[in-house]
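Before anything else, here is the set of structures, which you'll find just below.
Computed from the coordinates by the stated procedures, all read-outs in this text should not be read as laboratory data. Keep in mind that what you see is a predicted model, and the values were worked out from it rather than measured. Cβ atoms are built from the backbone, for glycine too; each structure is taken alone.
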Structure P
């Protein structure tokens, strides 16, 4: 999981104060990418926006799927109707990487680990605890991820048949949700993945986000996973927070 922004140092200061992350700079060879760490273990990466991308354009957290072979999965992506946006390539000795879009236009990445594993902790406060994708065609999106990654697609718990929500599971373990994009949302560029970070106290975290220059977009509201709220950080990148403490 990573995000590319105009000012990685400023963004790292925001998330560092919000989650208590520390950062490791990979140096000039890796464009000074910063790996965020929680208790010394990697949770996410923050890097500079690549040349050719408009400064000030909207950034987004990029959900990254771990794979055994980037090249083999890249072929599956195109066979299943997806599109390769960045073909497989080596990231030094760290691993092999590619970026793609599913048939509904949601962007994601695939990562074949080398010397750098990627995220080492998840599911607790201060790390990613859930991912979800909004899609114009939930059934088609679910079928795509099942074909490419071998996910099992099942009706999301707490929803009724026909509500449009499904859960992706791997070896019986839920890993993400796909939800139906509302008809009121403009079609162009609307489908996408969202990263949800865990916090112990959603109300205290909401106050902290605004104190640090971010903004509350919606919530807090109750979901089947717990109390959640939608935000943008101080550079406008959207993210979500979910209570994983006693208020659950």
Structure Q
């Protein structure tokens, strides 16, 4: 299966053919623009359009036995397509774009707070990142530094490096507990800034193409989750007075 979102996160529709329908109802295609749940980012929702105009609502997208298997999970009581059937894929673009903006905001936070990441969850309106840190930090200061990066409108792009290059540069990995998937020979990096000046880290998620697209964000709360764990909550919009 070809994962079209890897090269073009802005592709909201695409054509594909059904390659299999699993016993649990999951639909597999020869290619897809639907992102599968991974790395703290939820999978896409939307619908598959049949040639007669009927729709198959998709409630979620997940991986199968490997990252190369992407399964489109239909909502209850949907029509079942035939193997070989041609479909037009439509993701819920507003939801996806918010997730792209928020996932990029998480990367900006990891630049402002350069501590090992112990957990993360990306959502449509807010997200959280847990850092292995004991320092006290002011949320207004973090918000201001993140918004500096947003307003500077740095470019965001992807590049590929070999697994050997990653081994030679272990500091690229910011997660303390989760390592990038290996076995394909290459690792995808998401880079921010000209010549990766702001950030570069392994990530398979979808992102906006420049930091200004993130829009207004703020740190809503910083919670103490243990002696050396701080949970930061990112929210859209300006910080409340």
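By the measure distance in nm of label points 7 Å out along Cα→Cβ at positions 50 and 218, tell me the structure among P, Q with the highest figure.
Sorting by distance in nm of label points 7 Å out along Cα→Cβ at positions 50 and 218 in descending order puts Q first.
Going by mean count of other Cβ atoms within 10 Å over residues 66-73, which of structures P, Q comes out largest?
Numbers: P: 15.0; Q: 18.6.
Looking at the calculated values, the largest one is Q.
For percent of Cα pairs over 30 Å apart, which of the structures P, Q scores highest?
Looking at the calculated values, the largest one is Q.
Match the computed value 17.2 of mean count of other Cβ atoms within 10 Å over residues 202-209 to one of the structures P, Q, and report its label. Each step should come with its number before you reach the end.
Values: P: 17.2; Q: 20.4.
It must be structure P, since only it matches.
Given that distance in nm of label points 7 Å out along Cα→Cβ at positions 10 and 26, derived from a single structure, equals 3.2, which label among P, Q identifies that structure? Mind showing how you got there, number by number?
Numbers: P: 2.3; Q: 3.2.
This value belongs to structure Q.
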